[in-house]
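Nothing in this text is a laboratory measurement; each read-out follows from the coordinates by a stated rule. Everything numeric in this text was worked out from a predicted model, so none of it was measured. Cβ atoms are built from the backbone, for glycine too; each structure is taken alone.
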Structure 1
Amino acid sequence: MAQESARSFVKYTFYKTDPEWRRLPSADRDRSREELCAVVEEFASRMSIRSYSLMATRGDVDFMLWKISPSLEMLESLAAQVNRTEMGRYLRVPHSYLAMTRRSPYVDRHRHEGQEGASETMRAIGRDYLFVYPFVKTHDWYQLPKGERQRMMEEHFQVGHRYPSVKISTSYSFGLDDQEFVLGFETDSPSDFLDLVMALRESAARPYTLRDIPIFTCLHKPLRECLDGLG
């Protein structure tokens, strides 16, 4: 039971604002923004919440909340409170991903500082950019001998070491959501992340990737700045 209590739920919720909200009087928009921010700030005292803008990077979403919570019930309460706000009437959720933290099965022989996928804890470190995508392996991957999978994952780790500016947070969705993993990469250098992904395309494990889209490029901003940018 102690192992279970150390785990957290991880939720990436992507929001799109109805254009009708932009046509509201300025005072109504200001009031609804402040109400939504107040709700999120209240829950941020009980769980980790980070906000990101995607207005310049995606056409189907405007902003995202990355939440790390000790319980599903707390995530449910936050979602309900957001829905009850005035601005909640104008928000859609085109994409939403649920996962949990757990210890990676590939780290017994490999550890390095800052590798969040190696443990049951997760924390956002607040770099300027976050790259998020759901991830699914092929069925054949899980039929490989453990030693062969370990070898290929160690190659992944070695490639990652060449890009220390990129910090990965791995969460697990088996049985909880449609994907198997949700990967989050924090960095101050988008070019380093691009080069990392290109390098991983050549790794031996790549043919065992079934799906790793959609991919979201997120800019870290306070929630008020994300909402101010909406109009």
Structure 2
Amino acid sequence: MMKGLILAGGTGSRLHPISKVVNKHLIPIGKAPMIYYPVRTMIASGITEIMVVTGPESIGDIAKLLGSGHEFGCNFYFRVQEQPLGISDGIRLARDFTSEDKLMVMLGDNLVRETFADTVREFERSAQGCRIFVKEMPDVDGLAVGHVENGVVTRVVEKPDGFVSNLAVTGIYLFDNRCFDFINSLYPSSRQELEVTDLINAYFDLGACDSYVLTEDWMDAGTFESLLRAGPLFGVD
């Protein structure tokens, strides 16, 4: 079985001062709160058991908004991330929820037009390891990118200083349940966070990670500039 995890924590510093008083994932894009978009993507991809991880100051608002999941045709579960210690730390909190199953992870500020029923089904049935979702972008400044050799992504680099490739690593990932053991062996980065790039590269070190290239619109809606673009692209319903 494939379960889903939406990470809706963090400080939202790129959207200050708004995100000082409201969790950024509750900010509307079109007629819907931002977090509705990854929820819809997961459900359209065949996932109906979804955990949402967020900070202690936001858990009540997000749980009130989403409810049990009945309205969406899924079941929601909620977990508090006490401190914003990184994406891998947020994934770690889903260990009991995931159990022996596989896990689709989405960052709550990632909007994507595609759905992934086929690749999720294939990964669930037969694949082991990790699958990252990448998007060719004209500007990858400030994003993690894929290092490419012979046309294949072989590693990910977190916000490189120089050019590595134009393949942005999006906030969408598939993991087998070994991810939790890998996370336990990670060390905090210079930002004092457990980085998802380190988790992904642990799979690459074993030759157990592949990539899926998005062909339709994708956006990290965590900045004011991207919020302005997101409405016309994604907020039409």
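Structure above, values below:
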item	result
Computed 17.1 for mean count of other Cβ atoms within 10 Å over residues 85-92 - originating structure among 1, 2	1
Winner on FRET efficiency 1/(1 + (r/R0)^6) of positions 69 and 181 (r between Cβ atoms, R0 = 30 Å, to 0.05) once structures 1, 2 are ranked, highest first	1
Which entry (1, 2) yields the derived value -7000 for helix-only ellipticity at 222 nm (-39500 (n - 2.57) for each DSSP H run of 4 or more, over all residues; to 500)	2
Value 45, 38, 35, calculated as Cα extents along the principal axes in Å, assigned to which of 1, 2	2
Origin of the value 3.2, where distance in nm of label points 7 Å out along Cα→Cβ at positions 157 and 213 was derived from one of 1, 2	1
